[in-house]
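Student: Listed below are the structures to be examined.
Bear in mind these aren't lab numbers, they're just calculated from the coordinates by the rules spelled out. These numbers come from a predicted model, not from an experiment. Cβ atoms are built from the backbone, for glycine too; each structure is taken alone.
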Structure I
């Protein structure tokens, strides 16, 4: 999952889409590739250090039936990662290669903002089935999302589609619908670059509250409108993956 920009809800989208894919019957893992600001552990309600059966490899932690690995499991919660780019990229490849993942159908990789070392290392050293671009509708977010999409094109990573986050807000008192961050930004990117709009997700207080509580909305309220929006986006992602030639997708497909 890439965005090119921080603050668009990429990690929240990643963990909820992981749970949605799990609900659809897939064996799912999440790799938190944000070495400097890992948030997946908190969003999945996970803490503690992974176990190592041989002092060389590590077991992923599990929540809601989803496997997860993050640098956040290996450091103190308030410890900053004061590392240069090569150290961060080495840590990412070690987390990917040294984790004892089960036989997964999909591994979601939650990328940090930007188009730098982490993204380039990922595309060069890890087999990737496709990238998903997360954006909000507003112009400043879609500008960076376009850069992320073009970056994946340059490194020959297929873009499966665009997810538009915080697309609309429905007032809990009167039911009035507002597009607080603009309207149609994700659709315009999708049309411009010839990729699908996988889904438009709501700006909903329940998504934020459940994420902060470590119980993502797809797990906490699976019948809610917000959870159903994630499920619809997950189905579209699966449809796009199924269009790819099977020979080109690794057994444990990596999905950005």
Structure II
């Protein structure tokens, strides 16, 4: 893999680096738009996007190499790797996590895992006038037909529900509207307009970026909330469906 050209065996133990402002590599390939970013001293110094989902795998490695070359940055200088675990595209989640785990393992650096639904809520919340408001945020990722992967958050971006697969219908949305104002955001939000019109249900056009990834990653960094490289996996929510082979019948 291309990132191996940056690796060396002479690495400090990451536990000794917790007290300094980190240098972080950010990787997100869970949606149609892939993100690669580099942050140093709490600031994003580089970020690249890719909108061709079929090319996410090659995009990750070439973008990391390009960023490092442009900014004269060696991956050995990293203090941690940030990756979005999902939910989202099955293939995309595996691509991003495999790259992030490989770099984290080779460099002996901590891995910070983020929820794509929590990131959607954080980005959406920035578009809302929060003064004296009481509302909820509904993060929604398109899962085909009228199904979504979703979770609901309060105005402080604290999860009110688990991340789950939800089939949208009129009774479900009507019940949500009775609980107060709810802002829907993410790739699945457009499905709401097909089912219901209610002033309590608002649709936001927002997209998270490396900015939100850094904000969430810094919270986890300060808590030393890292993933176990041996056990961390993508947030699938639902099992991958495969067509049975004719031989199995």
Structure III
């Protein structure tokens, strides 16, 4: 019996892979990798290792999640060292929990190697600390794919009133909805906001505005997915703390 390694590849910069994650890549017999990982990481695979693309676009899945689960178990049962290489961290909106549960249900050994998640790394590269003693004592990471319903309304109210800094994953398409909900439940429309496109990579581009106008700014500057949305007073620290040489800077792009 082989083993499954759920490996976090980090947010895009290949140098942000962990030492343990890199070792797993080097020792793997097969690597099932996602769309947003750095392709440079696959250069570390050993000779003869099989590389299988399992990426997903917002409206298109090249391999369905159920098939990915089955492939992981199938190859492990063949005695292979199987790496599931996922952008960011496997357990932060990466469906790693589902893959781990499927391994358990089928009696296959697995291990999780955490990765640096983009909700922290992308803001850091954009000069935005997600927490700060003076501006942000609480921090939440949420998915932008939220749906209508009574429970969701309660959650939006809690986010709007109880959290200083909000990092939204996969939320560009639903940004108007996110803005409307947060403002409706008490978030100041003038709260600073930022969109970080392709964070931590050479294509990184950041635009800033307010909760009320950030969607208009994003449209004006052509910001699309993949992008991280950050909402909170910590965004105001970007002019002082910006250190990474971005693709575009200045003006509304901040």
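Student: Given 19.2, 57 as the derived value for Rg and Dmax of the Cα atoms in Å, which of the supplied structures I, II, III does it correspond to? Before the final figure, lay out each step's value.
Tutor: Numbers: I: 17.2, 58; II: 19.3, 62; III: 19.2, 57.
Clearly, the read-out refers to III.
Student: Ok, one more. Identify the structure, out of I, II, III, from whose coordinates distance in nm of label points 7 Å out along Cα→Cβ at positions 142 and 214 was calculated to give 1.1.
Tutor: Details: I: 3.9; II: 3.0; III: 1.1.
Structure of origin is III.
Student: Taking 10.1 as the value of mean count of other Cβ atoms within 10 Å over residues 78-85 derived from one of the structures shown (I, II, III), identify that structure.
Tutor: Answer by label: I.
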